[in-house]
Structure 1
Amino acid sequence: MDPLAPFGRQEPCWCGSGKTYRLCHKRWATPQSQPGDPTPPDPEDAIFLSPRVSLARGALSNAMPAGTPITMPAAPSEPRPSPLSYVEHAIATFPTEEPALSVRDLGRLRVDLLHRLSRLPDNTDEVQLELREGVAQAALLAWQTVGTLALTPATLLWNEELDPATFIGRTILLADHVLTPDRILAAASHRTTNAALRHLARTELRREGLIRTGRVISVPSGPALATGGDAAYEAARLDLTNAELTDFIRDQLVIEGPTAREALFVNAKDDFEHEPHMWLYAHFVPGSVDEDGHFQTRMLGHFDPQHDYQPWIAQTIDDAVRAYVQRTADRLVVADLVGAEYVAASPFEARLLRRRNPTFTPGPASAGVWADVPVLRSLESKDLVKILNEDEAVHDLRGRVQLAVKSASDLAGQAKAIQELTDELDHSSAILDRKLRTERAYSAITPAALGTAGLVIGAAGGVPGFAGAAIGAVAGIVPWIGARRNARRDAAYLFVTARRRKR
């Protein structure tokens with residue numbers, strides 16, 4: 001598919017859900033409710049903000065125990081500083097003379113940490129300091145290891161949107177290492193509970209095989225932003241002066257609200273995140289200003305159809321445009337600093353990148369995301385490890401992809417070229433699979449059976465007879481072994497392996 005072109009209602013959705021576009025991401029292209037629509041009765045532990053979204057009681061006070069900070073409106077072309085934790089700053093500046101771990105040693109360490117975190121009690125107690133320090137130490141080691149990978153010929157891809165196993169399949173096995181943000185560090189750097197960290201660890205352990213072998217590496221993105229913060233800020237500032245880019249984002253925004261509890265939900269069409277941004281309207285409480293300048297505001301009020309919300313909505317739209325511009329700028333800077341290629345997996349971001357730089361030509365992995373290769377879809381972690389271990393076949397596949405996209409001038413052309421190549425490989429793999437089964441039957445099993453019979457008969461002739469029968473048995477199987485080794489060097493063999501692992 002072409003991510004830069006509009007999608008038909010009955011086409012398969014670009015996200016790979018198996019649903020049609022109409023029944024999947026097309027549903028998020030319009031607001032899910034109208035301003036002031038009534039909400040269901042509030043349960044004891046939550047407050048409905050809209051007919052379908054609720055907020056836990058106490059969520060705001062727990063998230064901001066010191067009160068809600070007041071942020072003055074910034075100029076439309078002025079980025080906001082990226083919020084980074086003390087731990088992320090410390091990792092970026094930590095001096096070390098110790099050699100970096102290998103990717104496999106790092107993977108084993110990560111898996112051990114995840115197993116320990118997965119055994120945390122399922123309660124709301126705050127995570128112990130000792131465990132949080134262990135998470136930070138593991139993140140520091142990952143940061144150091146990735147720094148050495150950037151100096152090698154290995155292909156590194158930065159992914160923030162897809163499950164890593166899905167990402168590896170959709171980028172058609174082009175990555176030696178997939179780098180993904182360390183969400184466990186992000187949680188442990190702030191107030192978090194045992195239950196929350198336990199859930200994150202158990203989710204990550206679903207791809208244990210890929211982590212243990214170093215195919216997937218969780219990397220703290222905060223240290224990269226701390227190191228290259230000026231570059232990210234300057235990139236976002238320039239992007240915010242790009243009228244074509246900001247106008248495109250404004251046109252893609254879907255604004256829901258003000259809701260019955262004076263909230264705004266903002267998302268972008270054809271983006272993975274359905275509701276990444278939420279704003280709450282705050283009313284100043286008259287007479288609440290004290291001697292220190294503190295004052296009170298009231299949020300989660302009730303929608304007033306007579307009130308003029310337009311200035312707030314306009315300011316919120318500016319904030320949302322700024323947030324999307326900065327999100328992409330941050331991702332590109334982080335990927336660059338860790339020596340990886342950033343791959344946009346949503347049409348919204350692919351279109352944004354095109355408007356950001358019309359001459360930008362992404363790598364083959366960015367085009368591979370848009371090729372439909374069913375045999376590489378829905379593979380489990382252990383299956384992908386098995387496939388990626390076929391080094392010679394993987395090398396052959398990557399060489400063929402490079403040749404296929406060589407003459408394509410844009411993303412759509414590259415995606416089409418990769419689609420044609422993978423269709424050809426899929427067809428060849430079906431023929432290769434049947435050939436291997438036939439050769440196994442006639443060149444391995446049958447000679448082996450006859451060779452065994454020959455050994456029995458040869459044994460009657462003493463040592464010379466037995467030795468001759470043994471040599472004959474081995475000689476009958478050697479051609480099959482050689483043919484199989486040759487087949488495993490072909491890119492089509494990867495598709496054979498994937499198909500067999502799905503059976």
Structure 2
Amino acid sequence: MSNAKCVLFGRTALTVLLLSLCPYVRAQSPYGRAARQTIPFVADQQDELGDVWHTEIDVRNPGSQPITVRLTYFGAVGTPNVGRYPCPFSPTVGPGATVEFSLDPACALASLGLLNFGRLELSALPEVPGPTDDPASLTFLTSARVSSRGGSLFTVEGFPQGNLSGNRSFAAVTGLKSGLVDGSQWRTSCYAAALNEPVPVFVGLVDGNGQPMGVVAASLDPGAAPPVEMQPFLDVFAAAGVPPGNYSNVTALFSTAGGGAGAGVFGLCRIINTSFGKEAFEAAKYLDNNDEAREHVTSKDRTSYGEQFSIVSEVPDDNNLPIWSNLHVAYFQHPDLVRCAVRFLPNQYLPFQTELGQLRLIDPDGNVAVNVPHAQSFTLNLREKSQHHAGRNGRWLIEVGADRAVKNGDCFQCLHSGTLLYTDYELTCSSGNGNNQLDIVGFCDMGCVKDKTKGHEGQVLCSFANQVDSQTCYY
């Protein structure tokens with residue numbers, strides 16, 4: 001992300017930018033345990049009668065040691081407590097306990113009659129880490145309930161800060177409404193929050209067919225004077241230049257300049273029924289989570305250290321050296337549908353090009369899930385949660401090895417420079433829930449037998465081991 005101030009581009013140019021969407025949608029995860037989290041929207045307002053807006057926050061400690069959680073409030077532009085505001089209250093939560101408190105007085109934001117809103121950051125990590133600090137023991141769960149005197153009530157989950165990304169692509173909020181829809185008047189308010197770093201932000205609106213309606217831009221800079229930590233667009237349709245009218249099924253697309261990676265933006269919207277004083281809250285969902293540990297399509301042809309993926313395609317005549325297959329680790333999340341394919345590159349020294357290699361899939365319990373002889377691709381329905389690994393997500397293994405190889409006698413060095421022949425390949429996997437980078441984590445010994453078919457002298461046919469265990473594999 002650029003740290004420069006946002007420049008307002010022409011609406012036409014921004015519209016083109018906003019339509020270049022990545023097609024892979026990643027939803028929010030119910031796993032919310034972390035040592036540093038953000039509750040993206042909190043609010044507080046009081047008058048002589050008491051609370052107009054009120055936020056109640058829960059922090060649960062699932063661990064075995066007490067933790068102390070520091071609170072930092074980030075006020076939105078136009079509110080009395082704008083920018084970063086360390087809260088004087090730091091709750092201590094015992095093992096297995098839950099602490100409940102209100103935004104005010106925890107953050108001492110009271111400004112009689114004035115509305116405060118922004119985001120709340122919670123951290124149990126030490127400000128100055130010591131050599132014995134264990135971050136795994138400092139994790140917690142958190143959420144907030146935001147309510148108003150008029151009857152609005154919605155829950156805002158805490159989001160682990162490490163799950164929030166620089167928006168390499170976009171984040172989307174769906175179902176926006178404005179004007180008269182289904183007999184009620186509606187307004188949509190959207191908010192863009194920085195994550196402790198300066199970053200430009202764009203909010204574009206598209207209709208149900210993906211056609212652009214308008215866009216608004218802002219520059220978020222927590223270090224500016226005054227700070228711009230959260231930018232509200234209280235009527236996002238008007239802010240984006242959409243003509244007055246009645247609209248529904250509209251999507252807000254949050255992005256950063258050019259869709260470049262770097263500093264993150266947290267987007268959210270409130271869809272408000274002004275006729276009845278009711279509303280819904282929705283956090284923007286990333287279309288690309290900028291997380292190499294979980295991508296929906298992964299194509300790799302080399303290890304994380306830059307070494308080309310390859311398999312042995314030659315057996316020396318004395319047969320002292322085995323032919324090894326490669327074990328690639330894949331963290332799939334079931335239920336899901338996964339598809340993997342291997343593409344072998346041509347090898348000019350081999351007398352064949354169509355039976356270079358094969359692959360199979362092993363589940364987290366060591367069972368062979370897919371093993372079709374000579375297959376170079378597979379598609380598998382992983383089925384429901386209880387069907388694998390006692391309901392837990394685990395480590396799947398994709399085994400890639402030779403299908404046919406050469407076996408040369410005293411002259412096996414005649415074909416090449418004297419080392420064994422290798423065949424390079426590329427491995428691609430796609431999955432509905434996303435997967436990791438498919439690095440090599442081990443090797444297995446393959447069994448090879450002479451091919452006695454006429455015309456295939458000096459060649460062997462290879463097959464995977466019956467079991468993936470310590471007798472045949474190293475991983």
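Just so you know, all these numbers are worked out from the coordinates, no wet-lab data involved. What you see is a predicted model; the values in this text were computed from it and never measured. Cβ atoms are built from the backbone, for glycine too; each structure is taken alone.
Given a value of 3.3 for distance in nm of label points 7 Å out along Cα→Cβ at positions 148 and 236, point me to the structure among 1, 2 it was derived from. Value 3.3 for distance in nm of label points 7 Å out along Cα→Cβ at positions 148 and 236 corresponds to 1 out of 1, 2.
Out of 1, 2, choose the structure whose coordinates give mean projected area of the Cα convex hull in nm² equal to 29.4 when calculated. The correct label is 2. To which of 1, 2 does the computed value 4.0 (distance in nm of label points 7 Å out along Cα→Cβ at positions 220 and 380) belong? Going through each structure in turn, the value belongs to 2. Computing helix-only ellipticity at 222 nm (-39500 (n - 2.57) for each DSSP H run of 4 or more, over all residues; to 500) across structures 1, 2 gives -16000 for structure 1.
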